[in-house]
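In structure tokens below, several structures.
No value in this document is a laboratory result; all are computed from the given coordinates. All values derive from a computational prediction rather than experimental measurement. Cβ atoms are built from the backbone, for glycine too; each structure is taken alone.
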Structure 1
Amino acid sequence: MQSLILTTTTRLMAALLLMFSVYALLRGHNLPGGGFIGGLIGATAFILYTIATSVSEARAALRMDPSNLAMLGVGVAALGGMGAGFAGEPFFTGQWLFLFQDGDSYVPLSTVLVFDIGVYMAVFGGILTLVFALEQEI
């Protein structure tokens, strides 16, 4: 039996957890946090949603097979590592591109962020693959 209060609260909590997971991801390459903890927090949002509804509804909300998301994340993380090769540096050496340089203000983009995004996707997809498989067994 599904509880209306649990389902409604879960939708709000899942949205907040997903926003916080993106915050942890983007904050992580300079301060504590990053792709791994962001992916865990994001997966927690979908795990909570799965508990409140069902695996099929959580899969429909995700709109992508979590195992494919995990594999795509590993590929993105590898691309982040290969970015240094194009600059003639060793594998996984951080490279930065500074956009919109206007005096002291600029927007830095880095291969470290690309790697963190790949780790986020791999952890997010891997955890959800495991949880969905275990939930379907019950």
Structure 2
Amino acid sequence: MLSQTSEYALRIMVILAQQKTDSFLRGEEIAKGTKVPEAYLAKILQSLNRAGLVRAQKGIGGGYAMNLPASQISLFDIINAVDPFTRIKKCPLGIAGHETLCPLHKKLDTAYADFQKIFENCHLSDLLQNRDQPVLCPHKKT
């Protein structure tokens, strides 16, 4: 249900949320910790920056850092920043005369609404609370 871009963005934000306040990570450090290809990472970070979730600092000691506390950033905010979420408001097939959603599209929209609600109510800080297990899936050793 989540795009690869959304998955990458969530991983990036988790890595940044684990850093000390006002601590910047360079792109290559983020790429290494998340296994996101560096070229793709730059595009995702731009989207997260435009959404106000991260900030960038150039120069020595620069990189990327959280722009808000982890408790103020929902998983939905992150997903929506890189892969704008849309609900089904009208017939996605564009069929004339479909004033209301058919049962299939109504059921899909209900699932989208549930997805949105769950991810709006889960914040980055929620993911960092259980220190008994890694926050991100461990990487396979190659």
Structure 3
Amino acid sequence: MNIKKFKYDEVGLNRFFGPLEAKIMELLWDAEELSIKEVQQRLEQDKPINFNTAMTVMNRLVDKGILQKRAKGRLSLFRPVQSKEKFIEEQSKKLTENLLDEFGGVVINHMIDVLDEVDQTLLDKLERKIQQLRKDNL
């Protein structure tokens, strides 16, 4: 699955999706599978939304390969193609690869610069990963 636009000035899922897409994805990741009407009703707890708007956005997410759609009688049910964790892992990996391809070592230097702000557990994990890479390259 390839997200074409990454929005640096946004936060959370809004970096990958529009605001309504992000809300719909959160609902589906929480529920696993919902109809358009169920999504619309849950979205309406925050503010009114037209059924056709929800349907259009959900079908676009299917077209993008982010949601799957299946028929159950006359009802269409939607579910995420992958878990939220897998989606974030995949997208962050692609973003990192793109940054490295375009800007090279400067990206790694900046990542290292911000490590002083992270938990020691993450540093330990990173150190083990580097040691494994060194072993693999010998």
Practice problem: Work out which structure the value -24500 belongs to, where helix-only ellipticity at 222 nm (-39500 (n - 2.57) for each DSSP H run of 4 or more, over all residues; to 500) was derived from one of 1, 2, 3. | Solution: 1
Self-check item: Label whose coordinates, when FRET efficiency 1/(1 + (r/R0)^6) of positions 27 and 91 (r between Cβ atoms, R0 = 30 Å, to 0.05) is calculated, return 0.10 (choices 1, 2, 3)
Solution: 2
Exercise. Using distance in nm of label points 7 Å out along Cα→Cβ at positions 51 and 107 as the calculated read-out, with 4.5 as its value, let me know the right label among 1, 2, 3.
Key: 3
